[in-house]
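These notes open a run of structures that come right after.
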Structure 1
């Protein structure tokens, strides 16, 4: 029989979803202000604000991607505990903060602090999800019989973000291209899963 989600956890998750929704909605407000103040043709408006439009699209996609990862991770949760709530709120903080470094990254001025703030915020969000997965693995009551989320995916992504952060800050010629390392997270995750399964098989044997 499926266990119903507790009212307390339902309220927490609703609150976190609202935070992500509001963060995404607020992204468009600066563009609305620009549009209200502009009295020329639409093509001119778009050309003059390509940077802000790019920052909006990038922020939207990044926040949506992280929200979906969080959604998949907690969809089988039925109760919460203090470490779970702490990790979830830490993740929510990174989502609220995300538009700021994204706007800086979309600007014309590129320097190491900007790259560190932008990639570092995404790394912090991935690390918060890794901690969230860990809290669900350490306390089986959170999922009440359902398998907890694998830590391999979020841990691999966190490691790749940290490596990309170090490279982007240390080598200005590479810069944001270091984020291309994230394409390796899938193959690395599969390799880590194989190693984990072999290790568990060895322990059982």
Structure 2
């Protein structure tokens, strides 16, 4: 799997890039974001932890914001929506993958660190939307578009709002401090599907 597909590496010709260095930098960046937040994130410290140099990092990522959002994007890989043979199955599988990746990779803490910088570093949030939010929303929207083509959901359903409800329910539960049950994905899909199906 290509963990670094959303990074924006810089540089031209020369020796082939070492994917081991790339991934070491991404992991060190994730650790820094989780521990210190974006403002105190140090490219020098990341380089030392990854066993490389600051110059090498900047050959691969154009800026600190570029590196940070590449690290967040690597937490939740892009992939085609799962094909389970049913819309309900596909939605359920997507939400379960989404939750697992968020929880097993300190995702909420890292995402929170980026969102906290929206006033001081607006380009960071722009990159976050471009690399992380929009691609993931597109994946789940495709499942709903297929369901619409099959005539499974009402014609008046707003697909973008439905996507927000499916994914947003996780963030809402997390922020309000409620425990997220093992059946969160199933309950969310069942409730929302009951409101949009024909």
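For mean count of other Cβ atoms within 10 Å over residues 60-67, the highest value in the series 1, 2 is held by structure 2. Which of 1, 2 yields 23.4 for mean count of other Cβ atoms within 10 Å over residues 124-131, as computed? Derived from the structure labelled 1.
Computing FRET efficiency 1/(1 + (r/R0)^6) of positions 52 and 68 (r between Cβ atoms, R0 = 25 Å, to 0.05) for each of 1, 2, which one ends up highest? Walk me through the intermediate numbers first.
Details: 1: 0.55; 2: 0.90.
Sorting by FRET efficiency 1/(1 + (r/R0)^6) of positions 52 and 68 (r between Cβ atoms, R0 = 25 Å, to 0.05) in descending order puts 2 first.
Could you tell me which structure in 1, 2 was used to calculate helix-only ellipticity at 222 nm (-39500 (n - 2.57) for each DSSP H run of 4 or more, over all residues; to 500) as -25000? Corresponding structure: 1.
Supply the structure label, taken from 1, 2, corresponding to mean count of other Cβ atoms within 10 Å over residues 84-91 with the calculated value 16.4.
On the way: 1: 19.1; 2: 16.4.
Matching structure: 2.
Values in this text are rule-based calculations from the coordinates and carry no lab data. Treat the numbers as computed from the prediction; the structure is a model and nothing was measured. Cβ atoms are built from the backbone, for glycine too; each structure is taken alone.
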